[in-house]
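Read the figures in this text as sums done on the coordinates, not as results from a lab. Computed from a predicted structure; not experimentally measured. Cβ atoms are built from the backbone, for glycine too; each structure is taken alone.
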Structure 1
């Protein structure tokens, strides 16, 4: 018999947030967004691919008002480390001038990625721009990042699940768990 906390990967450390805790927090954020944008006629949730897909999908289903979504593909990670260089692989399609934009990211680590994208979007004249992140590693920030809607703050551990991955592994877990670095190194050599 299996449970939702079975670890299909042998590098999982411990579960930090259960599916129930995540769902409860997303409902809270969705309610905040609804209250803040109830009069908005042009609300756009703009997700950073690929890590934000699960989060943005669940979030948009809970925001009880008209909205649209779009995506950008950006990269700054190799394995478990960010290199500080942010590359825009694919830009959003919506002309955001005059839109209320909420930039959605799975995790804020150093802050370089979200800060770079934020500056780029501000140059495109949105009506407003706010940042929503599922996770925030405050200890790792190298730049100041104004997070308007936050799921959870986490310590400086690498995490997987709920869309987050390590070398494309772990995205499909329904919870968020830490990665055990020693176990991960062993699993790479199997």
Structure 2
């Protein structure tokens, strides 16, 4: 099973789609399905099914240890990874709730690394991926959107963290919630 831990942007799909309009027809841009947009707290990769019960126990403990209860997250602005010059990922940022997301990430990271999962290979930056660039054909269009737009996506009452399975298909990934963890 290909798994990740996330906070999903449920209820903000129309707002995400509106932000994506700025780059929708740029060459090389592959939009994320607005219904699938989320903040990844930890990408776990391939996990044997027999490890899932222990993983859910550890995730529940990590979320509890984080001390994070329900909170409001506000999303907006645009950014790119790894840089505006070399764009692989286009994302909306977190204007409010970033501290809570970081605390959740740190607690989940600690527990999953103890379980033998690979540590994150980059510093955690709370964000929600809205598109990927497969080639640089539309780079100038995307750079213009990064410089000239500062969209407001909206707010979300964050009440849970999800363990999600991702199945890769020709039409894009299909997500299934494996477990929900209440904050």
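When distance in nm of label points 7 Å out along Cα→Cβ at positions 31 and 143 is worked out for each of 1, 2, structure 1 gives the greatest result.
For the set 1, 2, ranking by distance in nm of label points 7 Å out along Cα→Cβ at positions 87 and 151 places 1 highest.
For which of the structures 1, 2 does the calculation of log10 I(q)/I(0) by the Debye sum over Cα atoms at q = 0.15 Å⁻¹, for residues 47-158 alone return -0.62? Label of the originating structure: 1.
Consider the structures 1, 2: one of them gives 25 for relative contact order in percent (Cα under 8 Å, 6 or more apart) as calculated from the coordinates. Say which. Don't skip to the end; give the middle numbers.
Numbers: 1: 25; 2: 34.
Derived from the structure labelled 1.
For the read-out distance in nm of label points 7 Å out along Cα→Cβ at positions 55 and 71, a value of 1.5 was computed from one structure; give its label from 1, 2.
Values: 1: 1.5; 2: 2.5.
Value 1.5 for distance in nm of label points 7 Å out along Cα→Cβ at positions 55 and 71 corresponds to 1 out of 1, 2.
Once mean count of other Cβ atoms within 10 Å over residues 103-110 is calculated for all of 1, 2, which comes out largest? List each step's numbers first, then the result.
Values: 1: 23.9; 2: 19.9.
By mean count of other Cβ atoms within 10 Å over residues 103-110, the leading structure of 1, 2 is 1.
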